[in-house]
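Values quoted throughout were computed directly from the atomic coordinates according to the rules given, and no laboratory measurement underlies them. This one's a predicted model, so the numbers in the text were calculated from it and none came from an experiment. Cβ atoms are built from the backbone, for glycine too; each structure is taken alone.
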Structure I
Amino acid sequence: MLDISELSRRTGFPASRLRYYEEIGLIRSSGRKGLKRLFEEDVTTRLALIALGQTAGFSLAEIRALIGVEGKPRLDRARLGQQADRLNAQIDELTVLRDGIRHIVNCSAENHLDCPRFRRIMRVAMKRRGAR
């Protein structure tokens, strides 16, 4: 059994976040030692899955649905595939943005607003901002 301080130390999650995760049903404590919550050792696996889900761009509600409340995770492969597709689209968008910024850095135009590629990058950025 791990008290909340030890779990926080081992996982890097602040105790406040662990309490919140317990409150919303992502993790469950097994009891208390004085005022401190106690957790089974296997909660570290759930926390690793939560961290992975957040890194992949899932919301906490989506993560809860994917890993379930108890026992082993119920990873929905179709949902994971959709998220992978969204990440690919984001990677493509960021790649275009990175390449545009690199062009701007090396552009020979005296004023960036005189550069046709820079103006195209600005138009694309405006369209994407308006679409959100």
Structure II
Amino acid sequence: MTKWQDPAAIRFMLDDCETWAVVGLSGDPTRTAYAIAALLQGRGKRIVPIHPSAATVLGEAGYPTLADVPFPIDVVDVFRRSDAAGGFADQAVAVGARAVWFQLGVVDEAAFARTAAAGVPMVMDTCPAIEWRRRG
């Protein structure tokens, strides 16, 4: 386990957080973000698509940016390359999100340090599907 896969942070997000803004979620069902958003919905989470097209995905209205979402966000779940992900962690802190999740393969140690310094739990380089599977 790395410092950015803290079991308490993972448990908090999976168990206590309800509204997940999914950065990079489009209506393309072949994309991983779509499958994970559907899984989150199946687990009772509300998903909020964040994509420049602001499309409705899986029955939920989309928004072009996190700042455009007119209600509180619990988790910002980022499906972007590592070199483009850090700004979304900063935006998550700025909009008052309760937590940040960078998907499998997405690592930005500087963004992790900034987010942790702001008092916001963050995990990186894992996936809710993997973490729920680990629980059995």
Structure III
Amino acid sequence: MDIWERMYLAAREQYHPTQLSPFLYAHHVAAAVESGDGRIYTGFCIESACGVMDLCAERTAALHMYLSSGQTRIRRVLAFREAPPTEGSGMPCGACREFLMQLNPQNRDTEILVDYASRRTVRLEELIPDWWGWKR
């Protein structure tokens, strides 16, 4: 079993779409991150009627990692809805990309799984070329 399968199986436990209230919907996107020391942390998406309170699965997984271990370095990210990512379906949104870079600039080397079947990945830095934070 490779790291991507381990991450998928861990995150799959978080996938169970749930209407928490008339205003909150959760667990319809799941994610896993592999920390710098190789541990796997999971998270899920939560969306509200008020968009400013929304939080993507990738960010909750990264926050879970930080809260549990104090780590900020992420080696790998996997995110999905009903099934493992297929070409481009597991791509983090702009807010998640920015958060991962701000969490630790070394995360520019984070591998993001683009296609589970082929194990094709992209590096975070490819998704944020010429990141503004390098100038700070």
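Quick check on the output: 2.0 is distance in nm of label points 7 Å out along Cα→Cβ at positions 27 and 99, derived from one of I, II, III. Which one produced it?
Numbers: I: 4.2; II: 3.1; III: 2.0.
Going label by label, the one that fits is III.
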Distance in nm of label points 7 Å out along Cα→Cβ at positions 51 and 107 - highest-scoring structure of I, II, III: I
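Using the calculated result 10.6 for Kirkwood radius over Cα pairs in Å, for residues 75-114 alone, pick out the matching structure from I, II, III.
On the way: I: 12.3; II: 9.8; III: 10.6.
Clearly, the read-out refers to III.
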Structure with the greatest value (metric Cα Rg over 2.2 N^0.38 Å, set I, II, III): I
Read-out relative contact order in percent (Cα under 8 Å, 6 or more apart), computed value 18, structure in I, II, III: III
